[in-house]
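Bear in mind these aren't lab numbers, they're just calculated from the coordinates by the rules spelled out. Just so we're clear, the structure is a prediction, and the values are computed from it rather than from any experiment. Cβ atoms are built from the backbone, for glycine too; each structure is taken alone.
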Structure P
Amino acid sequence: MLSPATALRKVSVQACVSVIRCTFPAAQFTVTVAPGVCATGVAEVTSAVREATRLPIITKLSPNVTDIVEMARAAVEAGADALSLINTLLGMAIDVEARRPVLGNAFGGLSGPAIKPVALRMVYQVAKAVDLPILGGGGIMCARDAIEFMMAGATAVSIGTGTFVNPRLAIEVIDGIQGYLAGHHLTDVRSVVGAAIMQTDSSFRARES
């Protein structure tokens, strides 16, 4: 049997993989403590992947933690090349007629517009604390949502649930961002990255200049 490190290297070569995403999901039911909810776990997993590959690593953090900045710093110190925020929030639904949880595992990942304020807050906090590219996402349903994430410090954005509602959403977001830039006489999308932080944080402004 191949070791995880050997298997990762083999798959990376065979599949022409260009980047590895190390994801910490919202709910993990087979372990007592999910590795994504403690800094030690984030560091151990990211470090193990780092040792197994020279490819860029994007560590996707779970929002179900006490301090998202602590998790981000652990990933950075362990060798992550970029961060992705956020994964789904842990949620639940109950069937009042059956008097039991709707999901077989009781809990599941909540995504979509409901989590956007939480995602924005976490991107903002991490962008202020960590000098690393951030892939921001969580509830993006239009170009303005995407621009908010970039102004909160995201270098790029990701769209998931929204594409189930509107398969053309990614294209519409790109067009909308271009329209925003043109309407505000901006020539480079990077000019909006971290704009909301720069209003109040001089150290971030100096770091990005």
Structure Q
Amino acid sequence: MATVKLSWTDNSDNEDGFRIYRSTISNPSFPSDYTEISTVSSNTTAYDDTNAPSGVVHYSVTAFNTAGESSETTNSIETNTPPSIDESSISPTDGATNVSVDPTLSINVSDDDGDDIDVAFIDEADGSQVGTTQTVTGGSGTASVEWSGRDFDQTYSWSVEANDGSATKNSSTFSFTTKGYPLTIDGEEPTELTVDGEVVTGITIDGNTVF
């Protein structure tokens, strides 16, 4: 849902209040095609419709008192619902440890209007963009980008900006910590450790599993 801010001029001095009507019908007739959504007190000249549907929406405002209701003032607007970011879908998960130094950042986004969504991944350390903008088509999907070349045993923070061409939604800030420095022998990182011909597993150094 979108928010539409309505305003009008109070041309009467004896109204009891104003009635706000809304319609999503093409070329609506007043009052048959409109639904009353709110009543506000006299001398009020603004109203926020915080539950406006997406698409073209028609509004009418009338003044009323005990004698009856004035003729309507009508206007139309095309609303837009901002994109949504599913923060539960992120990878790496927020606070993750032992993450690769060449991680892929990913997140699910959607748009109730079915708009294409441009997704930018942001390095929160300096505000720079990670990689290039990714476009999710059809109103929903997963955006991802590689953030290769991170340092070992470091914490990185990132966020996401999603834009549907009319509105931008910013995510929370997420973080992860890369794995510790690998064990090397003669400058090479061994793939396995054997003792008396048996492969040994479950060895950790500083909390990081090395085998």
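For the reader, a short list of remarks on this structure follows.
- Answer label among P, Q for the case where Kirkwood radius over Cα pairs in Å, calculated from the coordinates, equals 21.8: Q
- Origin of the value -12500, where helix-only ellipticity at 222 nm (-39500 (n - 2.57) for each DSSP H run of 4 or more, over all residues; to 500) was derived from one of P, Q: P
- Between structures P, Q, the calculation of distance in nm of label points 7 Å out along Cα→Cβ at positions 153 and 169 yields its largest number for Q.
- Structure responsible for 0.20, with FRET efficiency 1/(1 + (r/R0)^6) of positions 65 and 137 (r between Cβ atoms, R0 = 41 Å, to 0.05) calculated and labels P, Q on offer: Q
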